[in-house]
Structure P
Amino acid sequence: MSDSLPGPAGRFSGKTAFITGGASGLGLASARRLLREGASVALADVNAEQLRRVADELAQPPGRVTHHELDVTDAAQVEAAVAAAWQAHGAIDVLVNSAGVSFQGTVLDNPPEAWNRVLAINLTGTYLCTQAVARRMVERRQGRIVMIASISGQQVWSGRVAYCASKGGVLALAKSCAIDLAPYGITVNSVSPGPIETAQTAVLHGPAIRQAIVQATPMARYGQADEVADAIAFLASDDARFVNGHDLVVDGGLTSAAILYDLKQNPQQ
């Protein structure tokens, strides 16, 4: 996969990325990618034990990786973590909002507490982290912010009412923030992954769901976390300096394929 295709050497040299949900999944994959291209990384995650373990495993020179325990739904914690990361690294050049959760439930049976939790983490947490970092980026009149949305924010899944609503909100939030922050030299974009091989999808997607997804995807497989990290790295880099308010879909063609079948087995006259 793309781990064998490193980006331009030093593309993020001298820059620092603050990554929420950085102890696993897409956040961790993004950290590895940006580190490989020279960035320093401030990892933030609610799972303190896993966060420390990951920071140790990355084994970078002292000071290049810091870790910050963070509940993104708590505004005071967000402010404290961002301030600590800024002080440790001298600045934050890139924000990757990767913290997120899902819950299976329809509008008929989704409990209010589950709705509140999913929206609080996926949408409000993204907003709070963006606000805290952007207020500091404004002073330097530069910065890159990447939010993790989902194809579920535009082509919804059945039985995921809270998740789909939260990711639709992230798509709108990214565009709104892009307009607000453009005058300060800050770009804001989102990435919408399709089904990706992560610990979360391993739990949520049973055999029947996995088979349906693979059959409906033109590339006939799940994506890998590092493939999403490649897209995040592009939007976080100066290569995307004039890309703003854009959503980059990484789904193997799933949302483009309305009908997909094998013409050899079912030819049309």
Structure Q
Amino acid sequence: EGETFNPKETILRIVGPYEEFGIYETALLGILAQSSGWATAARECREAAKDKMFICFGARHVHPAVAPVMERAAIVGGASNASCILAAKILKRQPSGTIPHAAILIAGDTVTVAKAYDEIMPPDSPRIILVDTFKDEAEEALNVAEALKGALEGIRLDTPSERGGVTKELVNEVRQRLNQKGYNNVKIFVSGGLTPDKIRELSEAGADAFGVGSYISGASPIDMTMDIKMVDGVPVAKRGRIPGLIDNPKLKRVK
């Protein structure tokens, strides 16, 4: 779980009567291939974010039956947490997220929702408020900071592509304006089409945390194959493959 591997490396060895495990070949390969692809994408995001938080927001891009598996793989790969409730529960964690645009659109005002969220939610629920719904992001960030004072943990920038998305210039402006008003402790959470390169760019501009969705959910599976390499103690293999077991010191015996 989370160990790196190289092409042609044996990552799983099954020893036993073929009739007991052969039926699961397709399922096992699918689990390994897809989960490894998701985990690898998450690892790339972790390397880009370094020690900063990044949460997997990929559940909305996949079938709900798949979402918990995908977000679990993302955490194995390095994500700080998952937004998918079931994925977090499987890993005995509390899911992470922020308020949705829908709440602000229905209420008609960001500050109104921010105050209601602060009043209703448990004290240990982070106050991270979206600031790109109705007004200029920098202006709204200051409005929310003034309204919640020390209770505000962070603001979230999720500016849509129709308005240019979240840019390093925007992150820098919001950071500077918050600092000038004494809100140096308010973190900047960014999301929306993030890639490892974008994470690095926005991190350098002052972003503190990231929500990554499609880069992880859309990761290509890593091809896997299952081969019979020994029958009744005799090395065997199909043409093109070397008969016999391939040693890998990283394998751990599981009964």
Structure R
Amino acid sequence: MQRYFVSPEQFQGDLVSVTGEDARHISKVLRGRPGDTFIVSDGASREALVKIESIEQSGVTASVIEPLDMTQEPRLKVTIAQSLPKGDKMELVIQKCTEIGAVSFVPFLSERTIVQYDAKKESKRLERWRKIAKEAAEQSHRNIIPSVEQPVGWKKLLETFEDYDTVCFCYEKESGSQLRDVLGPFATQALKEPESTASLLLLVGPEGGFTEEECRAAEAAGAVSVGLGRRILRCETAGMTALACALYESGEMGGV
């Protein structure tokens, strides 16, 4: 069933208003009519199955049929920190990792980042990335829209490590600790209570990978360097793989 995100203010008692592009999608693309149903979520605390009451120039008004439980989000809150890749690879990372279950994205600049950062261009890209996250969240029936932060520098990113319960630095040269070695014990301990949650930051490098100096700096800041197996993954694949493994180990995908 089609799902849309609205702001909390768009809920007024048992009525909800849908405006802008979403309203146009309902009326023009789906050719919605009074009586048709869809799901709306405020991305925070309220979600409901609703029925169209009217379609006007200003938007679509719908009435609540029944409230829905917001149970789609993983207890392990994973943030993907992705060094800016070339072309539209970041769009793919955001789209697919949103579908899998990431809660936020932090693009950053590292030593081997190829992309030339331009603040004016990045503001437009950021707007597009956030739109992609919203559409992917709707398609995959998420309860929230993952946040996409402004790109940050490497040193600034290191300063945020203390905000997470654990940080994994995905490093292709790591021959010791593998991702599962870290995530298994962490998930078991952090999520041992049924209602408990935990936060994880996954660092993924650019096309050329991280330097040894960056690895040492990340470990000094509190990250654990981990490998993702014996094969070398593309930068847009590594984040998806690590995220899926993390959610599996936390029991989100059939893990124990």
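Here, each number is a calculation from the coordinates, and none is a lab measurement. What you see is a predicted model, and the numbers here were worked out from it, not measured in a lab. Cβ atoms are built from the backbone, for glycine too; each structure is taken alone.
Supply the structure label, taken from P, Q, R, corresponding to mean count of other Cβ atoms within 10 Å over residues 20-27 with the calculated value 10.9. For mean count of other Cβ atoms within 10 Å over residues 20-27, the value 10.9 is produced by structure Q.
To test your reading of the models, identify which of P, Q, R gives 31, 21, 18 for semi-axes √(5λ) of the Cα gyration tensor in Å when calculated. Corresponding structure: P. Highest-scoring entry among P, Q, R, by distance in nm of label points 7 Å out along Cα→Cβ at positions 84 and 212, is P.
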